[in-house]
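Computed from the coordinates by the stated procedures, all read-outs in this text should not be read as laboratory data. Because the structure is a prediction, the values reported are computed rather than measured. Cβ atoms are built from the backbone, for glycine too; each structure is taken alone.
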Structure P
Amino acid sequence: MEQYFIDFMKTGGIPEYVLTDDIGYLEELCDNLIYKDIIAAYGIKDPLLIRNYFKLLMEHSGKQASINKIAKILKISPDSSRRYFSYFQNTYLIHSIERCGKLNERIRVGRKIYAGDIGIRNMITGFRDKGAIFENLLLFQIKQDDPCYVYENGIEIDFKTKKCLIEAKFNDKMTDK
């Protein structure tokens with residue numbers, strides 16, 4: 001069973017890609033989504049910038065990402081970065097969760113980014129950081145519970161829902177901390 005799960009962690013859940021293992025299909029699907037649903041739909045003048053923005057989002061999958069830091073890296077305004085971020089969320093290529101806490105804490109700090117499909121993430125970043133991949137898959141299971149993440153005193157807990165706290169680990173041991 002574990003090998004089937006590892007295979008799922010590599011390929012994700014897009015049926016055509018799972019059945020054919022044709023990376024060209026996944027590349028074309030991703031390119032079409034980015035071009036038609038973002039670049040063409042919003043009249044973006046620099047397609048390479050949008051593709052690089054998406055690559056950065058995939059690199060940050062399972063991690064906190066600051067709109068302002070992404071803006072600095074790509075040399076764009078924070079407003080443009082915020083707009084581009086929303087475009088990717090609207091197309092379901094990414095999902096994000098806020099930090100738990102008061103409104104000013106949620107606004108001030110970065111959101112955690114997750115790929116809309118693990119296969120697309122792995123196509124861009126390679127199959128590495130299984131812990132982040134597992135965390136991404138876990139988000140798909142609890143997304144309907146409106147999760148947020150906890151960060152206090154230098155300690156992060158991956159998800160908090162109305163029912164429980166969840167720390168996602170893949171073949172790692174939990175520490176007392």
Structure Q
Amino acid sequence: MEQKKILAIKDFIESAEKSIRNAKKLLSEVLKENNVDLNEVSLDTSGLSDYKSDDSKIVEWVFTWEEMLGADWHRYPVPSNYSSKSKLVQWDKLKLTIDPSGKMLYKQIAPIERETKVWLLVKENWKYQVVAEWKTYNLLTAAVTHFKWEIWDSLTIILPMWKAATFAAIEAVIPKE
């Protein structure tokens with residue numbers, strides 16, 4: 001009797017494992033077909049919407065780094081001068097208004113809770129980054145080059161307080177002594 005239960009449990013586990021493999025394969029296909037990065041699926045888009053106001057299209061979105069992920073799950077470009085000047089941080093929630101002529105107006109509606117740190121500027125594989133405490137964060141090239149910061153400058157950066165990030169916003173450069 002016990003052997004039958006053990007064999008039944010073993011069959012259930014094998015069936016569950018097969019179902020999980022098939023579900024992962026199907027998810028991968030759907031994500032690829034819709035050009036969605038699996039890491040972005042974990043972004044919190046709850047409470048965001050897209051709608052019409054007069055003749056303009058309004059899309060609320062989450063800042064991912066160099067672009068935004070809209071409530072409609074489409075990706076929209078973010079001008080790097082806007083994101084660096086506004087000191088946008090990953091997971092900030094914003095609103096994009098697209099008027100009938102195609103003009104885009106960005107507005108921050110819910111910044112994520114932030115923390116600041118002082119780290120060193122480096123350049124790796126043509127990307128500007130900050131590195132310290134065994135972590136590396138990417139930076140927007142426009143923010144670095146606009147202020148003419150140099151490799152090994154100390155920077156004050158802004159990060160999301162409670163979420164992992166791959167990107168840091170630059171607050172300021174700390175003058176060299």
Parent structure of the calculated result 2.2, given that distance in nm of label points 7 Å out along Cα→Cβ at positions 77 and 93 is the read-out and P, Q the choices: P
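When helix-only ellipticity at 222 nm (-39500 (n - 2.57) for each DSSP H run of 4 or more, over all residues; to 500) is computed for each of P, Q, which one produces -8500?
Matching structure: Q.
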Of the structures P, Q, report the one carrying the highest value of percent of Cα pairs over 26 Å apart. Q
Which entry (P, Q) yields the derived value 22 for relative contact order in percent (Cα under 8 Å, 6 or more apart): P
